[in-house]
Structure 1
Amino acid sequence: MKQGVLEINDCGLRVFAGNQPILLSPGIAIVEQNRIVTGADALGQVRTNPLRANDQFWRRLSLESLQSDNNSCRHHADLAFAHLRAIAEECQAPEELVLAVPGNFTREQLGLLLGIIRESPFNVCGLVDSAVACLSQFAPPGKHLHLDLQLHQALISKVSVTEGVVLEGVEAVPGAGRNDFLHAWAKVFIDEFIMQSRFDPHHSAASEQRLYDQLPAWVESAVHQGEVLAELDGRTAKVGLGQLHGASAPIIAQIRSALQSNSSEGGIVFLSHLWKEIPGAPHIVSGAELLPSHAIATSIQRRWQEIASDPEALRHVILLSATKKSELPQRLTSSRITSATHLLHGHKAISAERPLFISFSEGLLEISDKPPTHPAATVTEHGGILAMRVDADARLTLNGESIAAPVSLNAGDLIGSSDHAGSITAISVE
């Protein structure tokens, strides 16, 4: 493949050949005295070698001096160069690459990045804003928001779509990055290991590293099954999706507040594919659209001529042509989030093949397949989709937001109440 994309995001730099991903490399480095380890190999050593770990070099890209006993590591720019060089060695990159960058990079950082790129093995012939590229292919006319996830922050890009797609501004939400979610979930699992197995994963750096290595898979299982039985060093701990929702809730609330303060009437919040792994995040605001993982590469391929320029005089593209309304894809989210099949209450999963009824009893949420005297909501299955109709007087919430109109339920949705304790989780059982 002659053309491809190099996406800069410290959660994981991605290389595409066409619109096919060929490499993912986390923006992390372990700086040893005689070598620099980056990417997945570095990620696997963060807990066992914390004093030599650096996961800030893409966010803080600069020539600011670093304290290091490695002569090849004078500043963050050296680590970025080492990361790019390692990526080039790990994959056969396309002959021509467009560089997709987040909107929080300053003009100075962009200039420094282009200097690093010129010294790297990559042949970059274009530079484009990541949010603009994504929305050029998927957004209808209007003023929209693109929400991306980085290691240490969430990033909101304000994008206007008319005949063209243009970046109008960005706002970072510090303390709301992937690492913040991971640390919150890790605390839940550690507490449960201590309580259920009298085992503290903090007792050694090695066991803590193994916990973090397995954490994403545990969370994914909980999202689909409602709970997960985690195993670590011969011990087990059961963690429910509701606990992970609870741990994520303060971070998501911070992001939701920032989105609401930046939103425009009729605008859509487009979520980058990374939010799919965050419990509750795909429903962070009503009507949010989850972009496919190939969104950025597909968009760039279709606008290659608009983006490409002289490699010796690259221009930062923040304006692209918009996709005609008649050619826009159908609603994204519904096809990429797993529909629920059961409702999990406590440790019991109840099939929704027959109507289910949610009610209140002695201050708690209850669920039954037998109609109660005063149902708060009714869940029915229609063509493989679970729909929940809420009684007019019931004060129920879905993923922390009040609901009144009928809603469809997807795996991972959390049903609660502002007046009663307990929760019910929608799950998918194959």
Structure 2
Amino acid sequence: MPKWTAITAVALCALLAACGPPQVQQDAPAADEMTGTLRVWLFDEATREPKQDVVDAAVAEFEAAHADVEVDVRYIPVDTRAERFTGAFNDPASAPDVAEFGNTDLAGYVAAGGLADLSGMLQEWPAAADLDPAVLETAKLDGAVYGMPWYTGVRALYYRTDVFAELGLEPPRTLDELAGTASAIRAARPDLHGISVGGKYHYAMLPFLWAAGGEIAVREGGTWRAAVDTPQAQRGIAAFADLIAGGACPREQCADLTGSQSVQAFASGAAAMTIGGDFNRAAVDAGAAGGEYAVVPLPGETEGSIAPAFAGGNLLGVLKSSERATLAREFVKLLAGKEYQRRMYEAMGNLPTFTDVQQEIAATDPAAAPFIDTLRAGTRFVPATPAWSEIDAQGVLPTMVQEIINGTPVEEATRAAAERMNGLFEGR
């Protein structure tokens, strides 16, 4: 079993959200030095030691294999990344050679001209053939790869085994069963939320949208157009909103819940189910629900299916300004390679991005199996455009869900959200 450490707002921010993209441009240098200092930026953690131990081992291995090379690792607060990367893109002298960043930030950084294309590196690297194809898609823009997937994160269905045993319930096999089970629990145990989800938890809503055959947006002739107002998307969005509007998660308590708050309600013993990530296990284990829960993949609309999950995660990239681009790519291949992904899983619980390593972990750690199964079933991602960070920052999807919860017809709320999204897409 891995030594779990709670993934804090640092990692969660990278997994779940994005800041506005920096608006600068950067040219690649002519130099490609093979000695000197290789500068690396990684996100800091509230408990840095487990991550740093793994990184330090990789640094020692890299320096031993590269004479006259020193790797200088700096840990930066994730909530400062917008200004940090903007400064780096504007001033190559202060920029790192290698950097960690969230996959939802990639489109903005590419638009700013700050990241090097790593497509050639992956084509020449045999291990890249084992990368999870869906996760690799989160590192691409217009077919080119701009980051190496370092770890990924998906959500599944947490449920209280003691409550289910008490009420004679089985884990739901479809999303309709999920809604019925949540309502039944709420009726039988009014002291509990049947399921803890929130109006501001749109990463829990998206599997409902995708399972219904909907899309967030579609690309038409090089331009993104919102699709949340299609009948398929509306059906999935309405099903999610009804978990709250229908009372399984009481509206007065759940309409404003975020993802972390929804999971915390489950961890504290206030709910019988929640939709949580592999990165939430440590928090749940430490709460009142610890030892009294299990996890299964979030079901889809038909029995035996798994609802598509949002593929969160972080990437390692090479800045276009790097004067040590070859060394930078070599370091990325080491730190994001299979061996150090295994070590990061053991230290932090970060799900690896190589399918063979995922299979190894699923075989040795049963608690990870539901999340690995969810990955294998196929994941989805947000529109790969800098406009997404603005849509996310403006809370377009949470506002839409909350309006539906509070009585706005789904057609009206989704149409308004689509109009706002299209305005931001057109601005790009």
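From 1, 2, which structure was mean count of other Cβ atoms within 10 Å over residues 95-102 = 21.5 calculated on?
1
Tell me which of 1, 2 gives 0.85 when you compute FRET efficiency 1/(1 + (r/R0)^6) of positions 159 and 391 (r between Cβ atoms, R0 = 41 Å, to 0.05).
2
Computing relative contact order in percent (Cα under 8 Å, 6 or more apart) for each of 1, 2, which one ends up highest?
2
So if we calculate Cα Rg over 2.2 N^0.38 Å, for residues 175-406 alone for every structure here (1, 2), which label has the highest result?
Structure 1 comes out on top.
Any idea which of 1, 2 comes out highest on mean count of other Cβ atoms within 10 Å over residues 151-158?
Greatest value across 1, 2: structure 2.
With helix-only ellipticity at 222 nm (-39500 (n - 2.57) for each DSSP H run of 4 or more, over all residues; to 500) derived from the coordinates and found to be -8500, which of 1, 2 does the value describe?
1
Identify the structure, out of 1, 2, from whose coordinates volume of the Cα convex hull per residue in Å³ was calculated to give 155.
Of the structures listed, the value fits 1.
No lab work stands behind these numbers, since they all come straight from the coordinates. Note that the coordinates shown come from a computational prediction; the quantities given were computed from them, not determined experimentally. Cβ atoms are built from the backbone, for glycine too; each structure is taken alone.
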